[in-house]
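Some structures are shown below for you to check.
What follows draws every value from the coordinates through simple rules; no lab data is involved. What you are looking at is a predicted structure, and each value in this text was computed from that prediction instead of being measured. Cβ atoms are built from the backbone, for glycine too; each structure is taken alone.
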Structure I
Amino acid sequence: MVEATVGRRSDPARWGAVLIGLGAAQFVVAMAWVQTAYSGYSLLTNYISDLGNTATSPLHEVFNVSIAILGILAFAGILLAWRAFPPGRSRAVGLPLLLVASLSAILVGAFPENVNPPVHDTVSLLVFLPGGLALVILSAGMLPPSPWSSLRWFSLVLGAVILVSLAYYAPTQQVNTTWDPGLIERLIVAPILLWALGVSVHLGVGHPVRSSTAATP
């Protein structure tokens with residue numbers, strides 16, 4: 001007779017879930033807080049990075065510290081939760097891309113848009129592009145019967161939204177023809193944050209890890 005036993009997710013993965021979710025949540029709160037203090041700020045026409053502009057944003061320190069914290073917590077959380085993701089090529093490629101995006105987020109806070117625009121633009125792209133690619137690549141490994149299969153389309157669609165929005169956004173930035181740049185940029189950033197929150201819940205309280213033990217009758 002074979003008995004199946006169900007274990008809970010390992011402690012490192014649970015701590016990873018906490019760090020990933022906390023990083024995303026505190027950044028969402030910080031953005032909302034800074035926006036309320038920024039007179040005339042528009043979600044449609046203002047860039048997200050305007051919130052960290054040291055010349056115009058009244059709470060730029062809050063934004064810049066918050067995005068750096070997001071990067072630090074995401075980096076640590078991904079490392080802790082690494083083994084909980086489906087093994088294989090998708091994990092081997094997707095998670096390092098997320099680490100690149102996390103490190104780049106730290107640099108976005110260190111180099112506000114008005115302090116060093118070329119560096120800021122480069123590290124912002126290194127958040128957006130690796131982040132979108134990572135979600136699409138990771139979705140390829142979330143096949144049944146993996147406990148991650150419920151997040152497959154969630155990851156794929158969010159990653160596709162990031163990449164399609166970025167494909168429009170990046171070229172139009174260079175010729176200053178972007179339609180509602182604040183909105184388009186949020187279509188790039190919001191899916192990453194939503195995915196982080198969804199994954200943190202999945203890792204923390206989602207499907208348990210299943211193992212089997214054999215018992216002889």
Structure II
Amino acid sequence: MMRAWGNREDCFVCDEPLYAHYLQHTGLEHPGAAEIVEQHETDWRRVVTGLTGPIPESRAVYYQKHMAHHLLPHIEREWLDRLTHVFLIREPAAMVSSYLVRRPEMSVEDSGLPQQWEIFERVSESLGAAPPVLDSRDVLESPQAMLETLCERLGLAFSKRMLSWDAGKRKTDGVWARHWYDAVEASTGFQPFRPKDVSIPPEFDALVEQCESYYSRLHRHRLLAPNA
């Protein structure tokens with residue numbers, strides 16, 4: 001999704017701006033953690049100032065890719081009201097399986113789903129209506145229809161540039177890209193959805209159930225393309 005928005009001529013993208021603060025505060029041993037903390041802003045207030053200020057390079061659209069679990073409890077929430085929110089969700093078993101490939105342990109907070117639900121409720125109350133929710137499967141099965149529907153919902157013109165892009169790195173990628181973005185850097189568009197043979201150790205069954213609880217709440221509000 002970050003590549004799709006980054007390929008628009010009117011859009012500037014930002015990659016996980018609170019990641020360095022998250023790692024510095026939690027002390028978690030993520031791949032490349034020391035380098036991330038060294039090279040990216042760790043003061044969440046300074047990060048927020050940039051996120052809510054003028055859009056870099058005088059672009060019209062500011063796409064900010066956030067990981068919801070980076071929004072730690074001590075970070076103030078008021079600035080969220082100045083953004084337009086879209087929530088991207090993924091079927092929990094596949095998400096948990098993918099996470100465990102990189103790290104041996106995982107909690108429901110690591111999934112970001114409780115934080116997504118917290119933000120979703122805040123935004124819904126502020127708007128008086130549910131904000132857009134995208135399920136990754138829907139996007140992969142019908143990328144153009146889903147992106148057209150999302151853009152319409154956001155009051156933006158759809159661009160076919162969102163459907164394909166050149167492979168490779170981007171200057172806006174975080175320094176963590178080499179640890180996590182192999183598939184992203186190799187991509188040139190959305191790959192067709194293919195169900196995966198997911199195998200999760202039994203000790204994570206309760207975690208998947210917890211994730212399912214939050215996922216199902218968000219999934220009920222998912223955006224659907226016409227005639228879907």
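Where does the value 8.6 come from, among I, II, when mean projected area of the Cα convex hull in nm², for residues 86-197 alone is the thing being computed? This figure was derived from II.
For the read-out relative contact order in percent (Cα under 8 Å, 6 or more apart), a value of 32 was computed from one structure; give its label from I, II.
Numbers: I: 32; II: 27.
This figure was derived from I.
Given a computed value of 1.00 for FRET efficiency 1/(1 + (r/R0)^6) of positions 38 and 62 (r between Cβ atoms, R0 = 30 Å, to 0.05), which structure among I, II does it belong to? Working through the options, I get structure I.
With log10 I(q)/I(0) by the Debye sum over Cα atoms at q = 0.08, 0.10, 0.15, 0.16 Å⁻¹ derived from the coordinates and found to be -0.31, -0.46, -0.93, -1.04, which of I, II does the value describe? Please list the in-between numbers first.
Details: I: -0.31, -0.46, -0.93, -1.04; II: -0.29, -0.47, -1.20, -1.42.
For log10 I(q)/I(0) by the Debye sum over Cα atoms at q = 0.08, 0.10, 0.15, 0.16 Å⁻¹, the value -0.31, -0.46, -0.93, -1.04 is produced by structure I.
Looking across I, II, the calculation of mean count of other Cβ atoms within 10 Å over residues 22-29 that yields 14.8 traces back to II.
Could you figure out which one of I, II the value 22.5 for mean count of other Cβ atoms within 10 Å over residues 134-141 was computed from?
Values: I: 22.5; II: 18.0.
It must be structure I, since only it matches.
To test your reading of the models, identify which of I, II gives -12000 for helix-only ellipticity at 222 nm (-39500 (n - 2.57) for each DSSP H run of 4 or more, over all residues; to 500) when calculated. Considering all the candidates, the number was obtained from II.
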